[in-house]
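What follows is calculated from the coordinates using simple rules that are stated; it is not laboratory data. Since the structure is predicted, the reported quantities are computational estimates derived from the model, not experimental observations.
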Structure 1
Amino acid sequence: MAWHVDRWRRKTSVAKPGATVQCLGYTVQINDGPNFCVLHHDVVVKEVYRFTAHRPNPFILDCGSNIGMSILYFKHLYPEARIIGFEPDPAIVGYLHENINRNSLAGVQVVQAAIGSREDSLTFYSDGKYGSCLAHLSSEAIPDGWTKHEVPCVRLFDYLNEPVDFLKMNIEGAEWEALEDSGARLRQVREMAIEYHHLPGLPRTLHKILSLLDKLGFEYVVSDFDLETYSGAKPPIVLNEKTSYFRHIYARQRS
């Protein structure tokens, strides 16, 4: 069985943009072979977004949907789930729409916008695959080959006006400003998973995020995704302004 999985991964990793693969009973159009393999490993194999719903139609906010692997995973778990997915990248959002429509997913809304702390049009850079940033958040030079876009930005705050069963957040360094702006409305969320980005040029906000979660009544666990893939926090650790690592924050209301 292991050799079959390895063969599938090798084949998928070199797949061209627009190719389709089968996953979780769905047909998935991919934008980049390596990106899909990482998403498959994190979302499907490691199940970093697994949660236990307390109703058959949980309400899920998926912030940073990319090509929709997390949405497909949530629908695999809970077919009646109501999901709002947010994806700002013009180079990616077409794949997201295709994967929702191709698989006839009901109850899914796509908002083509970044998540932040204000409604505005913001400068956004991306590699068109998985890497991106809002210009105002980074003090580093934008990597060569990234494309500049002007994208709409919406507040997470405005979508927390009813109970949310699960909040997934992978928004490339904008997590703190969105969470801080939401404030006490985060108490509408029962469970959440946040990808914290510790990257050159981004402000260091992990301590602020954890303090806010504690203040609002959340219990949390901070863990790594995979030290083999994301090796920035693998001992021996070198910690300086160029250090890069990611942390997975899972949080749940205490009561």
Structure 2
Amino acid sequence: MEATFKYTAFFKKIFVCRSMLQVKNLTKKFGELEALNNVSFDVKEKECLGIIGPNGAGKTTIFNILSGFMKPTSGSIKFYGKEIIGKKPHELVKLGLSRTFQIIRVFKNITVLENFSVIVDREEDFLKEMDLWEKRDYLAKDLPQGDLRRLNIGMALATNPKLLLLDEPFSGLSPKESAELGTNIEKLKAKNVTIILIEHQLRELFGLVNRVMVLNYGRLVFEGTPEEVIKDEKVIDVYLGIDHENT
């Protein structure tokens, strides 16, 4: 019995720590401009990874490449050990990799319920999960910004992703809306959804992520916990600035 328990714990530990995404030496050039320069990182199952950096650092370029909307100049991206560079966005969605965009993409002239009906049969489950069931008959265009963000994330979630990429989900939200969305993302984490999160609102991001990557001019300049990030002098110099303690 004791041996069985030890083996079970051992294999459980391996599973929990299994790497889902491996990005190696990712480089993207636009003519002479190098948007990404040899960026490498791994993402483990059930992890919530944050990516921060000033405008133009290469954050959204990473998302565009990971989700198939852009091809890198060089590098490798493996999703569960299989190379995915060259696959189209809809192929990646079928594999379990889904994303949102900085600019909210929903069908604004149909109802919230109808937005979900386009992509999934279990509309009620996802609407309730994103706290939108009571507004299911609203036209999407009539929703406040916070509800639109949750609708956008809910539609990405309805594709049953193994890895969910959230591109600045807190952008433009009021403090109340940000708190509500943070609660929704915490629920996703509790269900072991693996998340990569780009965000400029550092208070919200640091409260959600396990690990933070800092990009500057297309290069990975620091990687660590939120607590380590705010204490690193290089990060403070390139991004956070002298007022970082008030963030």
Structure 3
Amino acid sequence: MRRLRSLARERDRRDADGVVVVEGAILVAEALRAGWVCEGQYLAPDAEPLDGAGPVHRLAAGVIEKVATTTTAQPVIAVVRRRPTPHDLLRGVAAHGGWVVLADEIADPGNLGTIMRSCEAAGAAALAVTGGADAWHPRVVRASAGAVFHLPVLRADALAIVDAGLRLVGTSAHAREGARDYRDADWSGPLALAVGNEARGLGATTSAQVREWVTIPHAGRAESLNVAMATTVLCFEIAGRRRPGRDD
């Protein structure tokens, strides 16, 4: 139980062991459907074990509540082995004219998980993260609604994106010289959409690699959209532009 608790709360331990802690039978089942391997499942006293989720470890009453990261503990928690990301993934995406999203220092786990969900739903080839919230934190996994098991996620900075042959398109919440309305932007060819930190936007290192800027105009009083919302709008714009038969 001590190992499980540290895995749920400590990023360094998750990284060292190469695992992710998945809370809840629905998410564990989604990981299994996606072909991920469970090291084991930890159950509350009355919980039913899941087929294929590895060895069963029964926990005493009240123990799972001490491990869980949710306010209301799920009766099933599994430790799942991470899938390695191919080192040449980004170059492969560029070679095939695909697109990815670069999440630059996204701080909120809920936002990062929602970004994963939107990327997977819109058909992005991968999500690259530079830092901020841990992509494998249980809260991020939960917010992704299982998308993390279907979307390649890797740590990569803007320079690695550009070196791989992807055109970096940056997002700006404010009027910026040269920024285009996202509806008028060129979303063709191999590219990476860069979205930035909730408070600061894109960092200086990432901004230095951006060659095109886009913005989402809005008529309301809000200064900007939430980063996860903005990413969703842009991901589906990219996906729509790339539908077969579109020539714009």
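Some notes on this structure:
- For mean projected area of the Cα convex hull in nm² computed as 14.6, the structure of 1, 2, 3 it came from: 3
- log10 I(q)/I(0) by the Debye sum over Cα atoms at q = 0.12, 0.17, 0.25, 0.29 Å⁻¹, for residues 170-233 alone from the coordinates reads -0.28, -0.57, -1.29, -1.65; which among 1, 2, 3: 3
- Value 24, calculated as relative contact order in percent (Cα under 8 Å, 6 or more apart), assigned to which of 1, 2, 3: 2
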